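Laboratory data are not the source of any read-out in this text; all were calculated from the coordinates shown. None of the values given here were measured: they were computed from a predicted structure. Cβ atoms are built from the backbone, for glycine too; each structure is taken alone.
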Structure I
């Protein structure tokens, strides 16, 4: 089973692709970040996100996508991030990729054992589960891998 994990954003969208074999062994296939140009309009940036996500879907053909639920902050970027997240979910739906969503506390609980885990604890769990010698970079990609692993463990 191929799972695409996504850490949404407008400026940066983290992604992580894992493959889980029948015996439950997880393997990292790909991870990285979709980065948009801050000099472009929000609409142009969302078009860029959708285009890059389409390429990832075509390349990896995920059986499932896991998207981090947006945790609301009082911030000037809140609306833009929610809109970008909508573009991600819409693009996945166009390719008929089933989507599951997890809030940050649930991801922390599943991977680190408690919902208030520090970022380093979650990263250590990602590295352990995927047998990685070095942390995945950038941080957005590591977060996306945590979302993908949560989908596998919560299936």
Structure II
């Protein structure tokens, strides 16, 4: 399994599926979720809400609306919208997203920084947790994991974590 780090929008990632750092209610307000809803359509949020509550440590797959992906994986990093989160919740959400992508047979998955926006987890902490969870995951079908963010500092933190 290859791990790639890119600076840019998750909407431009060359992946089968993208990850939304969600909340347990499935509501898609700001941050990455807001961008996914804005460009993919309200139906993504409606489907996520219909599958809620989504406990932290689990994930659900929805359609991708107008986006080019085969789906969106909603992996909650927090229970309520805009709630502070933790390294442990970031780890659980990454693990859950990887497990669901594997179960669904996707060969590539793209993650943004998880928990680093409204969740207020330091980027260095999130990057290390994400990379450790991805590296320790026993992939069968997943061949590529793309870590992509518009924030240059997040990209640098992933690169640093990959070298450790």
Hey, Rg and Dmax of the Cα atoms in Å, for residues 14-93 alone derived from one of I, II reads 11.4, 33; which structure?
II
Compare distance in nm of label points 7 Å out along Cα→Cβ at positions 110 and 134 across structures I, II and report the one with the greatest value.
I
Structure with the greatest value (metric mean count of other Cβ atoms within 10 Å over residues 6-13, set I, II)
I
Taking percent of Cα pairs over 16 Å apart, for residues 78-125 alone for each of I, II, the highest value is that of structure I
Given a computed value of 13.9 for mean count of other Cβ atoms within 10 Å over residues 54-61, which structure among I, II does it belong to?
I
Value 2, 11, 21, 26, 23, 14, 4, 0, 0 of P(r) over Cα pairs in 5 Å bins from 0, in percent was derived from the coordinates of, among I, II, structure II
helix-only ellipticity at 222 nm (-39500 (n - 2.57) for each DSSP H run of 4 or more, over all residues; to 500) computed as -12000: which structure among I, II?
II
